[in-house]
Structure P
Amino acid sequence: MLSRYKAFLSDKKILLAFSAGVDSSALFHVLIDSGIMFDIAIVDYGLREQSRDEVAHAKELATKHNLRCHHAKAPQFTQNFEANARAFRYDFFEELITEHKYDTLLTAHQLNDQLEWFLMRLTKGAGVSELVGLSDITTKPTYKIIRPLLEYSKEELREYLDTNKHKYFIDSSNHDEVYERNYFRANFTDKLMDRYGSGIKKSFDYLRDDIEILQSQFEVVYSHKELRIIKLYDIRLKAKAVDVSLKELGYLLSNAQRVEISQNDNIVIGGKWAVCIHENLVYISPYIKTTIPKETKERYRLLRIPPLIRGYCFEQSINTDNIF
């Protein structure tokens, strides 16, 4: 399962996002069988009594295989559970990555997850790259996220665990259709995968190839912290370029925001991200209001740093003289 990712995993300090469910349990044992060293991180959301058993199982596995198990207890989220839980989970992972110097985060997203995302985005309005959503390798400023199971269905992973008699847990909350993802899973994803799994897998392979061709029409020419400068070879793709870059920075654009970007050259997205287009260059950074000394302003002007980007450059002491 991991043959195509061995080069990305050798000599790396790896953190596995673990839940004790089918997907992450399969990835755990595939890593063990492949002789790849890693640690695990698990979050207890406190919604089910079973979650205590899952954390205990994670700790037992870590002890058995001489791994480190990081554990966090999430607060009780009274609304927007899925979004808040995801934000808490990834904040926890990033704290661990910073503190323990991990350079690779592994997640066990698989083909069913890919299809769920596709269907959810399809109903909200999305382009090709947004529909595919999950890529097997995502590069962050200080680490990579690798999803090595995207070609495998949940049923294939379950068969692997059952055949090898590896323990795993079934999350009872997965059947609660109050959560949007569960609704799509119960009513569409599982049924489509059971009947058309092979064709769906091929379609995602083709879509990823198409995305590569599309994204060859722009490239990141400068990256520092959360500042990105992108060169466009086709100006019509400015919204696409912004969408891809912001996704890597952890922000998902809505369809309305993509339209807004396509119609404006200087804009603040969500009150947080500054997006500026000058000729064939796209500038992206966090939007920061601050007082900038007159001489520094003039230097930014001469370097053609867009006004909306200057606050971040100044606050982060970015040496703009070396940008180009």
Structure Q
Amino acid sequence: MKPTVVIAYSGFGDLEVERKVLSAIDAQIIHTGNLTTPDALAAVTQADALMVALEKVTAEIMATMSRCRVVSRAGTGLDNIDIAAATAHGIWVAYVPDYSIDEVSTHAIALLLAQARGIPALVQATRASRWDSSVVGKLYRLKGQTLGVIGFGRIGQVTAEKARGLGLNIIVYDPYVDQSAIQSAGARLVDLETLARESDFVSLHTPLDEATREIIDAQFLAQMKPTAYLINAARGPLIDEAALLAAVRSGQIAGAALDVLTVEPPTPDNPLLHEERILVTPHVAWYSEEAKIDLRTRCAEEVVRVLSGERPRTPANQIV
């Protein structure tokens, strides 16, 4: 019998990349495009494998998936999948943590540079026929300033490497990374309070879990320099957005640049979109044409591995 693979995500156009990879196991593909409609929920009950992006895979859904052997996440974060429930049901959870390291780190640096050099305000002024560099106030030499990196995994490390190339000093907060790895990267390990105090820029690269949810809160923001900027290309709920807005409006910090928000897409009246010292891009840090193909290919390859009796290349849990 052909294995059934349910693909619950949409937005990538056709499924030719996935079909090509899954042809190795002669899979029957059902494309639901969601995990909310009755038809989609009925389809997953027959799935040998489920492929998702941001769709929530709850314990209730997994309880109906008696045939499923793997949930493969097309992406890096895992906060949309109940991993404990998957493990209890004997379902592997796989993900793709390494498809967009260059893209996300580059986007974080681009956001940093845009704020450091006042690019958005300068472009807006020149479009309004105002040839005046003073619209951005004071600018400071980037070389010699300090970037605080929260989360020193793959993306955090490459972001730090690129920042060092710009002459920035690097400090790191990550309680799970060995100090020798941080030192070998030319960075300095500090606690969270020190990072807040010393950083001219803070860039978030940590996963979202209960320990990191709103790791950037009013207390953290109060410790930052009034000239400092916050950069987030990781997960929106890492930041208490109300506290951030208040900190920027009061001048407690200089501004922020965000590629992710707690609610996506945001409503048009979200005040973060209308604060001139906060830049928002539409969760695009991961994207390049190459990254998109890598993501879809590696997500499907994990399904092939598990349904062929192998372990995933990058599992998020362990199944005996």
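Coordinate-derived values only; no laboratory data. All values reported here derive from a predicted model rather than from experimental measurement. Cβ atoms are built from the backbone, for glycine too; each structure is taken alone.
So here's what we get for this one:
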{"item": "Winner on distance in nm of label points 7 Å out along Cα→Cβ at positions 158 and 230 once structures P, Q are ranked, highest first", "result": "P"}
{"item": "Ranking P, Q by distance in nm of label points 7 Å out along Cα→Cβ at positions 30 and 198, the structure that comes out highest", "result": "Q"}
{"item": "Relative contact order in percent (Cα under 8 Å, 6 or more apart) derived as 13 - corresponding label from P, Q", "result": "P"}
{"item": "Comparison of P, Q - label where mean count of other Cβ atoms within 10 Å over residues 254-261 is highest", "result": "Q"}
{"item": "Identity of the structure behind -9500 (criterion: helix-only ellipticity at 222 nm (-39500 (n - 2.57) for each DSSP H run of 4 or more, over all residues; to 500), calculated), options P, Q", "result": "Q"}
{"item": "Structure responsible for 6, 25, 29, 22, 14, 4, 0, with P(r) over Cα pairs in 10 Å bins from 0, in percent calculated and labels P, Q on offer", "result": "Q"}
